[in-house]
1. Out of 1, 2, 3, choose the structure whose coordinates give relative contact order in percent (Cα under 8 Å, 6 or more apart) equal to 19 when calculated.
2. Rank structures 1, 2, 3 by mean count of other Cβ atoms within 10 Å over residues 360-367 and report only the one at the top, that is, the highest.
3. Which structure, out of 1, 2, 3, was helix-only ellipticity at 222 nm (-39500 (n - 2.57) for each DSSP H run of 4 or more, over all residues; to 500) calculated from, if the result is -11000?
4. So FRET efficiency 1/(1 + (r/R0)^6) of positions 264 and 384 (r between Cβ atoms, R0 = 30 Å, to 0.05), computed for just one structure, reads 0.20; which one of 1, 2, 3 is that?
5. With distance in nm of label points 7 Å out along Cα→Cβ at positions 200 and 312 as the yardstick, tell me which of 1, 2, 3 scores highest.
Structure 1
Amino acid sequence: MDARLTFPPAPAACAALLLLFAAVPAHGQGEYFGEVRKTELFRIPIVVEDFGIELPAGISAIYDSRGERAEDVLAQDLLFTDAFLVMREPAGAGAPLGGRLDIRGLPVDQPIQARVRGRVEPGKGGARFELTLVEESSQAEIISCSYPAIPEGESEPDRWQMHLWADEVTRYLTGSPGCAATRIAFIREIQGGKELFLIDWDGHEEEAVTGFGSVIVAPAWHPAGHRLAFTTYHHGPPNLVALDLGTRRMITLSTGPTPTACAYSPDGRQVAFSTTAGGNAEIYVARADGSQPRRLTFDPGIDTAPSWSPSGDRLVFTSDRSGTPQLYIMDADGSNLVRLTFSGKWNDSPDWSPNGRWIAHVCSIEGKFDLALVGADGLSGGRLTEGGGCEDPRWAPDSRHLVFARQQGGLRNLWILDVDSGELRQLTGSRAQTYNPAWSPPAEQRLRASSATG
């Protein structure tokens, strides 16, 4: 169990917070009724052709260190958007006899809408990917891009180049921002400590960010994507800090008693968090550097887990002021506070979608903890998961996917949910406890994170 200042999803809380949570009612008291959302959706049929090679003889494909071809990475990215039926074909191939199968082996009975063509050719500074999205019926070029086949200073192709192109294709054909060029931060328990890690959205390129050998909880991304805030105990008492992934510089945002549950405002100028500085857990807002903190809530209950609306003018948070944890909304200055959830006796961990439509959260459903949606007007958006053990839902930039932690057999790992179809994909398969995910905004470059130990 992590030491967040929030309502624990497991019976045993960290010893430092036992007194704080002594008055919180036990799990399973509330019931939430509703069917799991599952919808049959139209997916755009698209072909990813083998890339042509215009390099010295003997080079027939570009592979990464895992032996994957660049076009296979791209096809997988498009598949993971849940917006496409993805097929792979040799360049110039006609329709196969007997029809087509997608890369999952499922039949495709709809006409192809578009295809991705590419070639690898010499260029100034080295080989480059020349990529084109083509409309199928007219064979007209829609968009095109050029990327280094092997980035400067690297010895092998960078998957990130294919992630960027997948996002371009997704954005053009669906109107939705892609998520392939994103990373997910999370906490993993290692040798008695809790460290911060990063992983690409496809489950590759996992790396440690910290090596404190202590406790870290509740990471949160700055909207610019270069900085992560989190609570750390590595200097003793808990501090809320922000780590710049590029410079490795770390600044302290708050040193009050048990500061946690940080969230940056959409413009990156403010940070909301919870702290017990006033004697019990309350919501505060400060400048992004932690200066000029202002208290927003004034209630004897536990107020925690703030999340900003996309417009930055409201906050949703969790409070047990009614006797059980429920979601509340207030203006960013603390005014106009209203209770949001009334179904069930346990609603926690809210996260507001980037498009503003839904707030994902954890709720008690028939004695188990699953994910659900609620609108800012209080109308239910339905239940998202079944089976229990779910916690910490966090939205992707496309407002369609959620990453969350799920406990199975006593072990927590990360999963990704397509909210529209209900399909699930496991992101991590570690044998160590893995939880507290936070989804980054898209980025042009993958920020590497050699472990911070200071």
Structure 2
Amino acid sequence: MSERVIKLGIDYGTSFSKIVYRDYGAAGGDKAYVLLTDNQFRIPSAIGIENEEFTFGVAPSRLRGGSKTWHESVKMRVAGEVKGNYKQYCYGLLPTLPNEFSARDLAILSVAFLITRGKEAIKEHLKNSSSQVVIAFTLGIPMSFFDDGELRQAYLNIATTAWELSKIFSVKDGLRFEDASNHLNLAKQAVGDQRAVASESVKDWIRSEAEAAIWWPFASPSISDGPYAQIDVGAGTTNISIFRIVPRHYDGSWQKASVSFFGATSPPVGMDAFDKAIAEWKGVTNPLEWRGREDEVLFGNRGSQLVAIELQQIWGAYERTIRIAFQRSLQSVQEQRAWDDHKIFFLGGGSILSCVLSGLCISPLDQGRRLRRCELGVPSDLRLPDGTLVPDVMFPHVGVAYGLSNFSAELPDVEMPSQVPPMAGPSSTPNLNPERYQLIQMDEWRY
């Protein structure tokens, strides 16, 4: 019996998660499919707790006023738990965790629930296939987390343990504490009995969201090499990264060859903060009342003024990221000049708001200069479950999950901020990897 390989890409968000599964055995070549539930691609990431039972996949807004305790932004709470600094990573309230469960445990349960959802969708997708199915998955995390050894190890443990848990037990919408504890212990034992994950396999378990999101721009012939910023305005956080698509001269022409990230950060400001500002202005108690309808309020000068503080917080993090990159790596005068007019990729729920685009397309290096937004388009191999193409408005939301649905062997070479050495000017003594940067230095990054 032939094997059919399916790869799950799970964009585990602070408030909502997205899943794309890639079928490497699809007719006419591999295709990626967005997982839909009740015609929705967003899966709530919050965890509800009541009567010693967990609830997964339900938006807290549906049950406001009930007796459940809702744990939101669990993904970021893990970082606060690991680093002992919740203020740096978490926005909003931090309800007391149930006895015997850590934030990491809740994240493992959440990811195992998402894997179960993915497996169910794959089963439906292949219901008429006689092939033996082989499933793998990759979890997305912020680049600043991946570039931090302690956080990278924590989320690698979450991914591997959640995968083992999904093999032991299918985590459905509801799960009793006792069952959760028993199955968690079995999954942890299974992971503990295994050898440590080989370094070359880490990116097939976890991958930075920025790296995943850059897969389509890197592959698309409409996107050129050069300096870029990527701003992913999610629910609870905004992921910001500064990078360059690096060319090489091959067979008589310049071709995109690799990606170097020079800086990344994840400030705990996003659509949740925007919704809170709207709720306060409207005089309503439920901030999520305007989720998905923010553009009805946040338009024109009034909209920009309403969330001016939140936009400034995001833009300030963007400015700090690029200036730190200048100090650490981008020391070449030629390279710094190239960043005067870099382009921006926007992703996430905030990418559809005009006030976000206008408020963040301002150069951190010259506030009188407007930067250009880079239009992504939609990959031709990304489909809805019925086989139709994904709408343009959906792609900024699922672009990360789409990139995660590829195996790491298909990705371009990527350097994290901590891996990029200082880039000296041509007239100074270079402190560079000669094999990696000789061409770039000689050609002054093609500028």
Structure 3
Amino acid sequence: MDLFRKSSHQPGVARYPRAVSDDGDRPAWAQRLRNERLARGWSQSDAVAAMRTFSTVPLPAGLLDQWKRWERGRNYPDEFYRPLIAATLGTVVESIFEVKRPLRPRLTDELLIVHSGMDTHELVQRLRQSSVTDTTLDALRLTVEQLCCDYATHDPHSLIGESRDWLTRLTDLLDTRLTLTQHRDVLDAAGWLTLLIGCLEYDTGQSRAAEATRTAALDLGTEAGNESVMAWAHEMRAWFALTAGRYREVVAAAQAGQDAAPGRSVAVQLYGQEAKAWARMGNHRHVVRALENGRVLLDSLPYPERPDNHFVVDPDKFDFYAMDCYRLIGDDKLAEMHAREIIRKSTIVDGTSTSPMRSAEARLTLGVVAARRGELDQAVSHGHEALAIDRRSQPSLLMIGKELDDVLRQRYGSEPETNDFHDALIQASRGAA
């Protein structure tokens, strides 16, 4: 009897569509299993023992052989084992066992016409004339969503200008006669745009303006009764405090946001910010608890329609939080493994990154790990690669960059490479606005 055959009584495995014959031909998910295990210093027996610890039901005696087949990519874990494996490895299912989905194309005038029957010019004209219909509001929602999706890859200064133009139109519209539903919908759109502008301002070193904008977003969310907008405003406060070294304020802001929008996608990011703060305060137990809370919640949510929306937490972002925490608590092997996964997943065929800011922090993490390992040239190389990425969040980049700078100066203070990186970091800090 096959202990791993799928049935209503026994957890099983689904046959992976292609067999693999050597290590170099492992599918990405199988390589990830192996990398996770090796980063923890586990044998394959250790991995199986850990799975038994996380399982709420007895597991088959032949699970070790099954793990070996998984690592080789010969069998694909079924719907029982995938969540159990993810929980054992402290991540979410889709981060390991990602499902390839077609990318939703960027909203253009042609697509806006398809979805709403009007292009951007007509939408602007209708807003100017206060001609608000359900179709107009739908086109507006799509436009604001696309601006939020442009956050990671577009020039922040240009995006601030474009977003402010749209916000001005919405503000003018709020002074006209609208139904209660229309008024709320316009407030929602204004809330998301205000959040976006605040994030972009902070990215570009405009911290005072960003705080004022964040407060305005919180007010808009409160007026509209939009819990997600309110929670993201709290998340921004946590982020600002984190990069300024006010770690207890991070925890307070994160917990306020969790209370404002429990069970929402934003709560996952709030748990992540909380974990980062606990890591910087040296409280490992609270780090683990916050990450696990976020992991469980994220695994319970459906995959987002627009994972590129800045105000949506996609599964791969969880590994980004974990990477930061592992680096801070000194678990270099897991930090390195997550950093390489982040870079791999965000690098497309032409070599560019779909998440340049995540990639920059991942490269800085690789630099810190290399420096701790005694590999000065590698450490400095990773550091310069991170600073060379154009789309950056200035405060976050400098926060992690300073970690690398501190390690380099402590261990290799007299080396010219260390001074070169230090000077480059100072130069990057001056290019904030």
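1. Of the options listed, only 2 reproduces it.
2. Working: 1: 22.8; 2: 17.0; 3: 27.1.
Greatest value across 1, 2, 3: structure 3.
3. The structure behind it is 2.
4. Structure 3 accounts for this read-out.
5. Working: 1: 3.2; 2: 5.1; 3: 2.0.
Largest one: structure 2.
Values in this text are rule-based calculations from the coordinates and carry no lab data. The shown structure was predicted, so the numbers you read here are calculated from the model rather than taken from an experiment. Cβ atoms are built from the backbone, for glycine too; each structure is taken alone.
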